[in-house]
Structure I
Amino acid sequence: MSQPSISRSIRHICKLVLEHKNVEISFPNATEHYNTIKMGFHNKFGIKGVIGAIDCTHVAIIGPSSSSNVIPHEYMNRKGYYSINVEAICDDKLIFRHLNARFPGSCHDSGIWRTSPARIKLLRQHVSGSFKWLLDDSGYRLEPGLLTPTSNPSAPNEFLYNRIHIKARNIIERTFGVLNSRFRCLSKERVLRYTPSNAAFLVYTCSIFHNILQKHGICDFDEIDIENFEDSSFNDNSPAQTNQYYNAGINTRRNCLNSLTQSL
């Protein structure tokens, strides 16, 4: 079978998987779902109100041609290779709850988040007084539903918060590590030889299969050290710019710090 035929077959299979199994990647909707995830994070890490961890990872692709209705240089990331920047949110069980593989490698993580449906949903729920948030790194802007580490901590509860935050947020890095160990084509050592759209189809499909395996307790990654997985995205600690939600984010993080103070 020729390479073009194989590529068409893979795309066809990926589209079928997305058509019939896209519900395998779903953001929590019901209160009981939120509470289950919150309890999982609290039992494992001792932090309240967390419904997931968010980050982006770069999946390498070949340089797209200008004839594929894309702008090739937009896919060149800061490390000097072509990629798509995949935004993901996972829960405490290493299950993807949100995935966005539509953006080229030149896009910054925080820029992808600004248009994310998950962000819009969390901001709307914040207005109604919800008690839930995601954990992210300092490359994101602090918002009511998005908790970043405390820069220059000085108080004991700030040091404790940062220590817990790092351990809890690492779960998204572990999830990427397990995904890449199961589907080596997505690891940073490999390059997907497909158009950006076909590469995105493959990312979604592999992530759906990953979730199915996780939900059924099928673990086939004992050979890797997922606790010390190195993030395949870039550690860009750009200073967060203030916006209309920044002050609300400060208050949310302060409430989290106060809850940790009670445990000191």
Structure II
Amino acid sequence: MALALAAAIGGMVAGAWSLRVVVVLSVVPQVLCVLVALRVREPRVHDPLESNVLVHLGSAVRGIRRHPVLRRMTLVSALRYSSESAAQLSPVFVAGLWLLWALGLWRAFGHGVAFVGFRVSGWVIGRVGAARTLLFGELFDNVANFVALVKPTVFSPVLLGSPAYGMSTIAQQTLLQREFTDRERATMGSLASLLGSVLYALVALGAGLVADRWGIVPALLAIQAVVLIALPLAWWVHAHASSLPAGAGTVTG
């Protein structure tokens, strides 16, 4: 919700003054975050740590590699994260359809829809299961994005992005946390984030090159083509998740 409010305010400030003022104001919450972080206490360690960090890291890598569901879910997580590179390019596409001051409203709408998705995700996952929620959420987002990009209209910005992002993200985290081992949970999560960051960098670089050569729409379509790889992986997880109880281990946002 804070992102939605900030996006709406940022759009109005940019329209009334300039983007420079928006950038200057954006520094304020970052400074506040640093001040709050200085007050955060280190959590108490309940069990002794591994004496050898490399041994612990190797154990986490082997655990991901040998577990078929966890391996595929780690790839799904990385691919979904790499798709966020589209968020850096999509304002260029929307600016060709909407006025500058409306860009903030577009961002606010997207964050608002994500907020609703996060709020209802527990209810949805509890009834249809995390794997099915992730699969159909990804399918819906891919179809909506392709429709918005292939035939751009004034309504395309409403479809562009990830309307089911909130529910898909909670379903993804539910499946990951369900498969992580207790002893290596944090390390496995860090490895998934690392892979996502690497893919994000590669996809963002490639999309930028495509945008420079062929335009913004081909660049966004290229990102969407990469995200499509996650669909068969999510389908495999869905097909093999029938033995798992619906909603078990749900992570709420």
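Just so you know, all these numbers are worked out from the coordinates, no wet-lab data involved. All figures in this text were calculated on a predicted structure; none of them were measured in a lab. Cβ atoms are built from the backbone, for glycine too; each structure is taken alone.
Tell me which structure, out of I, II, gives 7, 25, 33, 24, 10, 1 once P(r) over Cα pairs in 10 Å bins from 0, in percent is calculated. Don't skip to the end; give the middle numbers.
Numbers: I: 7, 29, 35, 21, 7, 1, 0; II: 7, 25, 33, 24, 10, 1.
Traced to structure II.
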Can you tell which of I, II yields -14500 when helix-only ellipticity at 222 nm (-39500 (n - 2.57) for each DSSP H run of 4 or more, over all residues; to 500) is derived from it? I
Comparison of I, II by mean count of other Cβ atoms within 10 Å over residues 179-186 - largest value held by: I
From which structure (I, II) was relative contact order in percent (Cα under 8 Å, 6 or more apart) calculated, if the value obtained is 25? I
